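I've put the structures underneath this note.
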Structure I
Amino acid sequence: MGKGKKIAVLAVQGAFAEQIERIRTLGAECVALRQKADLMQDFDGVILPGGESTVQGKLLVELEMLELLRDKIRNGLPVLGTCAGLILLAGEIGNDQHVWLGTLPVRVRRNAYGRQLGSFHVEEAFQGIGTVPMTFIRAPYVEEVSQDVEVLARVADKIVAVRYGNQLGTAFHPELDTDNRIHEMFLTMCG
């Protein structure tokens with residue numbers, strides 16, 4: 001599936017080790033993005049992992065990686081943003097003033113499920129794939145999408161997965177379940 005592909009994973013904070021492991025399991029080469037120089041190499045796609053979006057965003061700014069990463073995504077680099085990664089991509093955050101990359105024309109709500117449902121697991125339909133396991137950890141959801149954004153999955157009427165051109169975003173953590181289909185979909189987007 002991933003043979004011959006080189007995928008970068010943002011590795012400044014969060015659940016990047018699980019993403020790296022999943023990509024390698026699918027046969028792709030994987031590189032960790034830890035500093036500005038790491039963005040200068042060629043790769044076929046990038047994964048923005050779950051974690052703490054505010055910390056990740058601030059580190060991207062401090063490490064002078066934010067603008068370079070934004071430019072690569074705007075120029076068509078395929079990107080998968082999971083949980084915090086979805087928040088980093090969002091053009092608007094409904095309950096926060098910060099916008100980080102702002103390449104995905106959606107409005108996201110951070111920590112949207114509150115404390116009681118801070119973490120939960122469901123199996124729901126994902127467009128083009130079928131029913132997939134979804135693990136949510138202090139997850140966001142998408143409150144609003146622009147007209148060109150494709151909604152791929154919903155849980156209890158809340159949008160939890162979207163696609164916009166080269167950008168795939170999920171509010172949940174596909175790397176924490178054994179199902180590979182979302183990562184396979186992403187690798188297909190990477191050429």
Structure II
Amino acid sequence: MSLPALAQPTDRFSWSDYQSWPDDTRWELIEGVAYAMAPAPSIKHQDVVGRLFSRLEQQLRGQPCRPFVAPTDVKLSESDVVQPDILAVCDPAKITPSHIEGAPDLIVEVLSPGTSVRDLRDKKALYERAGVREYLVVDPLEQYAIRFLLGTDGYDKGAVFAANETLTLSSGTLPPIEIPLWEVFEVPGPVPAVE
């Protein structure tokens with residue numbers, strides 16, 4: 001099939017279609033529907049992605065899990081291909097020379113105004129179906145994060161972390177990771193209790 005810029009709402013695309021498209025534009029497939037990636041993210045978005053990735057990468061050094069930053073293709077199925085902002089994979093067999101094959105252990109999406117609904121609804125449902133053990137949504141404008149953990153009945157209701165709190169990642173496959181969100185958002189940290 002041709003590039004999805006000409007696609008009709010009923011068109012469905014596959015991994016092989018996706019691989020044939022030019023590299024100068026970024027797309028994602030969710031249930032075969034092609035979504036053009038938003039224009040270049042804001043500086044604030046990229047700052048948050050960079051600081052989160054840096055802290056994740058530091059804490060995973062020497063561990064079997066490996067972090068990646070966008071754009072990295074993640075093939076969840078023949079009709080589902082995404083490029084999360086950040087991801088971590090603990091199974092080296094899923095890491096190919098060109099993409100990640102299967103569900104990462106952790107996916108992080110930093111919200112942008114144009115894609116936040118898709119990240120919170122469509123991608124969350126996709127990641128749950130695909131078996132992504134931990135899904136983290138970070139809002140760089142409102143300065144909070146929501147962590148969803150996969151259980152036997154799907155994702156839990158989500159734990160919300162404020163800008164002055166320490167984010168704990170705890171999927172079970174990743175080693176315990178703690179990230180001070182005030183450093184990520186570059187805001188004042190928690191005020192020590194006065195005794």
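Quick note: the coordinates plus some simple rules give every number you see, no bench work behind them. Since we're looking at a predicted model, the values are computed, not measured. Cβ atoms are built from the backbone, for glycine too; each structure is taken alone.
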Upon calculation of Cα extents along the principal axes in Å from the atomic coordinates, which of the structures I, II produces 67, 33, 31? II
Which of I, II yields 19 [relative contact order in percent (Cα under 8 Å, 6 or more apart), calculated]: I
Which one of I, II has distance in nm of label points 7 Å out along Cα→Cβ at positions 27 and 99, as calculated from the coordinates, equal to 1.1? II
If mean projected area of the Cα convex hull in nm², for residues 11-106 alone comes out at 6.6 when worked out from the coordinates, which of I, II was used? II
Distance in nm of label points 7 Å out along Cα→Cβ at positions 91 and 155 was computed and gave 2.0; which structure, I, II, did it come from? II
When distance in nm of label points 7 Å out along Cα→Cβ at positions 51 and 75 is computed for each of I, II, which one produces 3.6? II
Distance in nm of label points 7 Å out along Cα→Cβ at positions 67 and 179 - structure with the largest value, from I, II: I
Comparing mean count of other Cβ atoms within 10 Å over residues 83-90 across structures I, II, the largest value goes to I
